[in-house]
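See the structures that follow.
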Structure I
Amino acid sequence: MIHRIDTYTKDICVKLRLFIFTVIMSLCVLENLAMAADLTRTEVLDLFHQAKDLFRQAEQNAASNPPMAESLYRQSAMRYESIVTKGGIRNGKLYYNIGNVYFRIKDIGRTILNYRRAQEYMPDDPNLRQNLSYARNFRKDKIEEKQETKVFKTLFFWHYDLSKNIKINLFSIFFTLIWIFSGTRLFFKHYVLGWGLFSVIVLSIMIGVSLIAEAVSLHREVPGVILDSEVVARKGNSENYAPSFTEPLHAGTEFYLIEKRGNWDYIELPDSRTCWVPEKSVAMVRE
């Protein structure tokens, strides 16, 4: 009888999980269909295949005919971007492909922008992480983070180095271990179990606080990238204000948006310096 009840309970749990998964997937599909109102599925697929074919042609002409290759790369990028803007389709692989195209034509600003956008969807992808790090080496502006930030990132490495998905998995593991250690200590009083319980509680708190802090920063921090080859940063939101720095900022420089005022953005650079830049010269990572 007990075995039958356990089997029945397991069947209900499996069916419930399947139902929840089906509902979530259906909502995602409906959301994508709603966003893709301007293009049909066939048109989106056609644009995708055109973009891939143009990229392949560009690769074949890159060595023998660079001008033609650049034109083909740009056509490929335009089709990928049409899938985003007109089709409303946004995912990591799509932004990753756009970033790869712009890297081929040495548009570092749009390369980093699209790699950063791809990172929002697939933060654990090793190829994306490597490509983004490599692209950053080509930026003209070598802006170092302030020393306090570097120390903070070293001390709290798990918060900055681990992705959200990994932290969620770790928190689940530690939380489960808390119950296992707690249950075991009811029957076996041993100091090792006490230390084990204390350790997993501390680790759970560390990861939990990190997840909360990440969620808060997700709403408060608005990352962006400079797209123009050169931008004169100014002390106010007008061309009439004096430049903030002796040298202009260049494509690929990353920042956080502080405020928008008219057609100007007030931004903070990695070294904590602030300035105003024209809105048309930059783009936000989160659209």
Structure II
Amino acid sequence: MSADEDDIDASSAPLIEHLIELRQRLMKTVIAIAVFFVLCFIFADRIFNVLIVPYQWGAGTTDVKFIYTALEEYFFTQLKIALFGSLFISFPVIATQVYGFVAPGLYKNERRAFLPFLVATPVLFLIGSCLVYFLIMPLATKFFLSQQQVGGDGLATIENLQAVSTYLSLIMTLIFAFGLVFQLPVAITLLARVGLTSSDWLRDKRKYAIVLTFIAAAVLTPPDPISQLGLAIPALALYEVSIYMARMVERQRAQREKAEEEGSSASTATDVATE
């Protein structure tokens, strides 16, 4: 076997090992999602009853009625609930597998810097979800139900009959939208760490961020002012937090570079004195 072939074999071995590890971690992730999917499907009815609590708060009564207009509609709704719940519950497993695969390629200080973001991601997502559950969804429900009309004296009866699939899609969309928006500080801080953005650039683009935030709120939420403002205002607040986090990253980088320069200068002075 030639030297070139030996080099190819030596370089291909680590790649194969990484692919094997990736397959193993993907299998663990899929198994976790599948297990939680089955468990969530078993308790899909109870999960749906928990998700309709904000609707009950908005309606001002626990005596609410949902319908389904196709034979298979509620079954597929239960499947969606199971998938939604399994992804939500299995996130720690997914994040752990991602970190376990990436961590060996990071320096020790990089692993320490990465861990806080790994913890902050589900916490911020949970905060966004709670904002939807306890505030935005009840207010939006109250707003939409106010559009009903009692019939009589030449007026048509306009009554809300909420379909199970429609309501589930609405609350899931809001939860994911708010959860993703609440990842803004994490994303911008990571970009600042790798030098792809800066606090000065973020401040200069603030006016564009405001416009894009309201556009995103209009697209991601129902067409009511409560939901749109409920997403836009926290997003703008998180943008300001992101600017502060980027500034902290820049200060830490400047302090580290200054310490390295002082250490280099001291080492040079010591070498000169020795000579």
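Read-outs throughout are calculated quantities, based only on the coordinates presented, and are distinct from any laboratory measurement. All values reported here derive from a predicted model rather than from experimental measurement. Cβ atoms are built from the backbone, for glycine too; each structure is taken alone.
Things worth noting here:
- Among I, II, structure where FRET efficiency 1/(1 + (r/R0)^6) of positions 44 and 156 (r between Cβ atoms, R0 = 35 Å, to 0.05) as derived comes to 0.25: I
- If mean count of other Cβ atoms within 10 Å over residues 116-123 is computed and equals 13.9, the structure in I, II: II
- With relative contact order in percent (Cα under 8 Å, 6 or more apart) derived as 14, matching label from I, II: I
- Answer label among I, II for the case where helix-only ellipticity at 222 nm (-39500 (n - 2.57) for each DSSP H run of 4 or more, over all residues; to 500), calculated from the coordinates, equals -26500: II
- Distance in nm of label points 7 Å out along Cα→Cβ at positions 148 and 188 derived as 4.8 - corresponding label from I, II: I
- The greatest value of mean count of other Cβ atoms within 10 Å over residues 68-75 among structures I, II is that of I.
- Among I, II, structure where FRET efficiency 1/(1 + (r/R0)^6) of positions 60 and 140 (r between Cβ atoms, R0 = 35 Å, to 0.05) as derived comes to 1.00: II
- Origin of the derived value 0.05 (FRET efficiency 1/(1 + (r/R0)^6) of positions 164 and 252 (r between Cβ atoms, R0 = 30 Å, to 0.05); candidates I, II): II
- Each of structures I, II was scored by volume of the Cα convex hull per residue in Å³; the highest score is held by II.
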